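Please find the structures below.
Rule-based calculations on the coordinates, nothing more; no lab input. Computed from a predicted model, the values in this text were never measured in an experiment. Cβ atoms are built from the backbone, for glycine too; each structure is taken alone.
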Structure P
Amino acid sequence: MKITQVRNATLIIEYAGTKFLVDPMLAKKGIYPGFEGTPNSHLKNPTVELTVPMDQICDVDAIIVTHTHPDHWDDAAKSLLPKHLPVLVQHEKDREIIRISGFFDVRLITDGQFNGVTLSQTSGQHGTDSALSAMGEILGEVCGVVFKSPSEKTLYLAGDTVWNQFVQDSLDQFQPDVIILNSGDAQVIGLGSIIMNKQDVREVYKAAPQATLVASHMESVNHSMLTRKELREFSAENGMTDRLLVPEDGEAYSL
């Protein structure tokens with residue numbers, strides 16, 4: 001497989017001969033206001049420009065949208081991506097949201113396969129229990145995806161989740177060889193992390209000793225509090241550099 005870190009949670013995953021575009025946020029730098037009630041809300045999103053050409057981003061076989069928050073499915077994606085591309089989503093609510101934008105081939109991930117790649121939807125939790133109790137409707141439902149093929153290692157894309165039993169259960173069930181973690185420690189003021197922080201990454205590292213970890217969703221939205229530099233330093237201090245990759249935007253790995 002080849003994993004290209006585009007920006008934020010946006011990835012191009014080439015797996016068993018199929019190219020998947022994941023969670024496209026495609027606007028130019030500074031188009032959207034910062035998220036209210038979060039750190040650095042005075043900053044506009046995205047906080048950095050795209051480094052991957054748009055023709056490369058559009059040259060895919062399918063799109064996966066783990067949830068429809070605007071930093072995973074934005075207005076630019078709705079207008080720039082070819083409407084004929086299949087879009088794979090977590091449930092009927094997101095399916096309808098994306099159909100309204102003009103995409104006519106919108107499928108549920110739970111359908112099971114795409115181009116011979118077996119896809120399994122996994123559960124996640126977009127924040128701690130207290131965060132969901134306080135603003136569960138806004139944080140909403142999220143998912144991850146496991147990719148399997150006889151010709152490839154098993155890949156687990158965890159999505160927007162903190163470390164919890166959902167993630168542990170997915171690790172136990174699928175025993176992935178490669179794990180993509182949204183690791184930017186996005187936070188809500190007073191409620192803490194709503195995606196993985198560096199301690200969460202360490203928990204996954206310990207729980208999946210067979211797996212290579214790839215850190216995504218970093219340094220691109222206003223409330224992302226963990227930098228690549230800090231995560232790399234933490235990784236070195238905790239002996240994680242053998243299996244934790246922290247790509248820059250535009251960087252790709254063949255695994």
Structure Q
Amino acid sequence: MEKVVRLQAVREILRSSPQKINKIFLAREISKGRFKEIIDLSRKANIPVVLVPRQKLNQLSQHHQGIVAIISPKEFVSLESILEATSKPFLVFLDGIEDPQNLGAIIRSAEAAGVDGLILPERHSAGLTSAVYEASAGALEYTKIARVKNLSRAIEEVKSRGLWVIGAEAGGEGLWFEFDYTVPVAIVFGSEGRGLRPLVRQHCDRILSIPMAGRLNSLNVAAAASIFLFEVLRQRRLTKK
């Protein structure tokens with residue numbers, strides 16, 4: 001079981017997938033008014049809410065906000081189900097994102113930008129832990145995520161289904177906006193330290209980058225992902241006008 005200890009994240013899970021929550025612990029010392037919505041939603045979903053001393057919550061997590069929800073792990077979906085759900089897929093592949101904070105932040109941006117699904121490798125990826133739930137601010141509940149054994153093979157699969165695959169990496173042959181994202185597309189982001197693995201890079205149709213004007217030569221991967229993903233959203237909204 002996983003623990004979610006951020007108030008907003010627990011609220012989003014209660015709204016979208018209350019069946020995932022087994023029990024909620026609240027700090028007895030904090031006014032119930034702060035947790036009124038949590039208590040009301042829990043009562044409607046028949047989820048036990050237990051008032052405990054703050055010391056008990058400290059034993060469960062040192063980073064709680066007066067609340068700890070015990071939840072079941074999020075279920076992965078198949079890549080096939082993501083592809084079948086839309087006629088013009090917008091996917092994200094993550095190659096080696098092992099930091100839960102980065103993964104959660106990318107999930108949050110992906111959900112906000114309208115990404116249809118994220119694809120993670122079985123190895124060299126952060127799990128869908130409570131830290132990821134919290135960093136996503138609840139967006140994980142609304143995001144379809146597939147887990148595949150071989151990322152390169154999965155990329156070839158989506159290419160065979162008509163998707164263009166764009167690798168995001170410093171030093172690419174073009175800039176991040178120099179592509180028509182109104183077509184079915186998947187964007188691949190690599191780890192902060194290593195970037196895209198060579199084999200994964202070889203399977204991309206194009207490698208695009210974000211120029212740097214300061215002394216640093218790269219952005220945090222979550223920040224870079226936001227720039228790419230919202231460019232896709234911008235272009236697709238323009239075509240609807």
For 152 (volume of the Cα convex hull per residue in Å³, calculated) the corresponding structure among P, Q: Q
Source structure (of P, Q) for helix-only ellipticity at 222 nm (-39500 (n - 2.57) for each DSSP H run of 4 or more, over all residues; to 500), computed value -10500: Q
Highest-scoring label, criterion being Cα Rg over 2.2 N^0.38 Å, for residues 151-206 alone, among P, Q: P
Read-out FRET efficiency 1/(1 + (r/R0)^6) of positions 103 and 135 (r between Cβ atoms, R0 = 25 Å, to 0.05), computed value 1.00, structure in P, Q: Q
When FRET efficiency 1/(1 + (r/R0)^6) of positions 39 and 127 (r between Cβ atoms, R0 = 30 Å, to 0.05) is computed for each of P, Q, the largest belongs to: P
